[in-house]
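Read through the structures below before going on.
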Structure 1
Amino acid sequence: MQIQEAVETCVTQKYATFEGCATRSEFWWFFLFVWIIETLVGIAYRPLGGVFWLAMLVPYLAVGTRRLRDTDRSPWWWLMLLVPVVGWVVLVVFWAQLGKTTPTPA
């Protein structure tokens with residue numbers, strides 16, 4: 001999956017779909033897209049960066065939840081974000097692990 005396909009999947013097709021699974025490439029390409037655009041827009045005009053972040057919050061939570069499900073974990077693992085530093089590290093490790101979903105060859 002390429003970055004364009006991941007963004008289209010997360011923003012248009014599965015904007016608020018929390019069921020199912022997401023491949024590693026879908027999650028990480030979407031994460032990279034959101035991070036780059038939010039950084040660039042935030043540098044240009046900070047309030048607009050916040051608006052973009054809010055617009056991407058639901059699809060980010062959805063793809064993160066689908067990624068956790070792909071690694072056979074409950075979406076309740078999102079609560080690890082409440083634990084400073086360690087929680088983030090744990091989630092990044094979970095999201096980086098191989099999942100049960102195998103991407104279809106192009």
Structure 2
Amino acid sequence: MIFEHRTYTVAHGQMDSYLARYERYALPLQMKHLGRLLGFFVSEIGPLNQVLHIWVYDDMADREQRRAALDADPAWHEFKRINRGTFVAQEVKIMRDAPFCPRHV
């Protein structure tokens with residue numbers, strides 16, 4: 001099992017509108033294609049204006065297949081178009097669980 005840890009820094013003053021857009025348009029598409037959302041978080045202390053998604057996949061092949069399906073969806077391209085200019089930075093990490101990590105998903 002692997003975990004995709006995606007951190008986005010949202011432009012100042014755009015968090016509320018981004019979260020509304022994401023919940024309405026992107027989340028349903030991602031749930032349809034990506035499946036297992038472990039969590040979606042908003043920064044409170046530390047670097048502000050950040051959102052964090054954690055997605056779970058069986059392995060890299062599963063991730064590649066699911067992300068390709070998302071990218072093939074025209075509605076995803078429409079969301080990316082209306083979301084243009086929202087982010088000032090993005091970081092993606094692929095992580096695996098340590099042998100002693102509890103299995104929650």
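Each reported figure results from applying straightforward, stated rules to the coordinates on display, with no laboratory input. Since this is a predicted model, take the numbers as computed values, not measurements.
Here are a few things to note about the model shown:
- Identity of the structure behind -19500 (criterion: helix-only ellipticity at 222 nm (-39500 (n - 2.57) for each DSSP H run of 4 or more, over all residues; to 500), calculated), options 1, 2: 1
- For relative contact order in percent (Cα under 8 Å, 6 or more apart) computed as 47, the structure of 1, 2 it came from: 2
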